[in-house]
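Structures follow.
Please treat every number below as a calculation from the coordinates, not as lab data. Owing to the predicted nature of the structure, the values given are computational and were not obtained by experimental measurement. Cβ atoms are built from the backbone, for glycine too; each structure is taken alone.
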Structure P
Amino acid sequence: MAKKEVYHIYLFRHGQTHYNKNHYFTGWKDSKLTSQGIKDAKKVAKKLKNKQFNIAYHSHLSRSKDTLKQVLKFHPKCKELIEDDRIIERCYGKLQGFSHKSIIKNYGQKQFDIWHRSYDIPPPKGESVKMVEKRVNAFIKELIKKIKKEKINVAISAHGNSMRPFRKYFEKLTLKQMMKLENPWDDYFEYKINISD
């Protein structure tokens, strides 16, 4: 019987940013890592220290790149870094740069909850989680083909909301389970791709 060829995806979230810390809608705003965020990134890096990967993905935002930089300190042989904004954070549109508190004050808790956590209702000029899922699923489809063709392990420095559809896909979660996810800043998720599948 032929031995199964298995390759790995290592998925993690960027470390804590200043907007995260102060409960602001970040979205596509480029909020930098806090000192805690750098510690978070270093924790992920240590946990991934003995893993092997050939390619790493990040978004154009500094928090994704700076978290990956910490991880790559242990992986000098990683041959390719790819920027792909299909894995970027959800765009919060007109809410970006405003505190959660100010949105609740101006629009009420009920409207805040809809914009913050609804699956298919986007905030003004922003993206719904459903829209994020569509772009992430397109990325996943291409990624699996690439892994099978090139026989590679992959690291992905993602964002809180782009991780939701990743985890839904690979962990076979329901929509409700996906929407309840809280993704850690200091850990990673590992998924196996079987070449024969």
Structure Q
Amino acid sequence: MKSLSNQQKLFCQEYLKLGMNGTQAYLNVYKSVKKETTARTNASRLLTNANVQDYIKDLQHKIEEKAVVTIEDIVNELSVIAFADRTEIVRYREKITKDEITGQETRYCITDITPTDNLSVDAKKIIAGYKKSTAGVNVETYDKMKALELLGKYLGMFKDEAPTINNNIVNPYANLSEEELRKLIGD
């Protein structure tokens, strides 16, 4: 592979940094070029160069290797938050006590918080924090609805456009009399 000049390498780096905007990358590296049309033409020519393409692929590969978070990681984390069983962390249960003398039963609720060491990895991921309160300890979890919303947006479930109404639909029964309509339905 023929080596690239420093400016060509800088162009490749700028190209990736700017979200693959060849024209702007060219203008940023080759300062003597002032016209966008010239930059666009020269950037296009550079991007067809096999050595430049190889260098860009190498840079992309290095970036991917260093990337700590992938889209898949984010979707997995959102899925954990969205679909976690929160009763693994906190459970409400009813307790019944019986008075030994009167035999009367008393019912009350108990809150059981599972110790962190006993939680699954996924259950630990949904805990946003703990807060002391007058009633004891509150366990706060990440927002399930927000996680579902973000997953829905990622999957393209929500569209910002209003539903379209087709006003060109022809009603085949519009010109029929009431008597003709009754005949159609067998009345």
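Taking Cα Rg over 2.2 N^0.38 Å as the criterion, the top-ranked structure out of P, Q is Q, with the highest value. In terms of mean count of other Cβ atoms within 10 Å over residues 28-35, the structure with the greatest value among P, Q is P. Taking distance in nm of label points 7 Å out along Cα→Cβ at positions 4 and 140 as the measure, the highest value among P, Q is held by Q. 36 is what came out when relative contact order in percent (Cα under 8 Å, 6 or more apart) was calculated for one structure; which of P, Q is it? Here the read-out was taken from P.
Ranked by distance in nm of label points 7 Å out along Cα→Cβ at positions 100 and 116, structures P, Q are topped by Q, which has the highest value.
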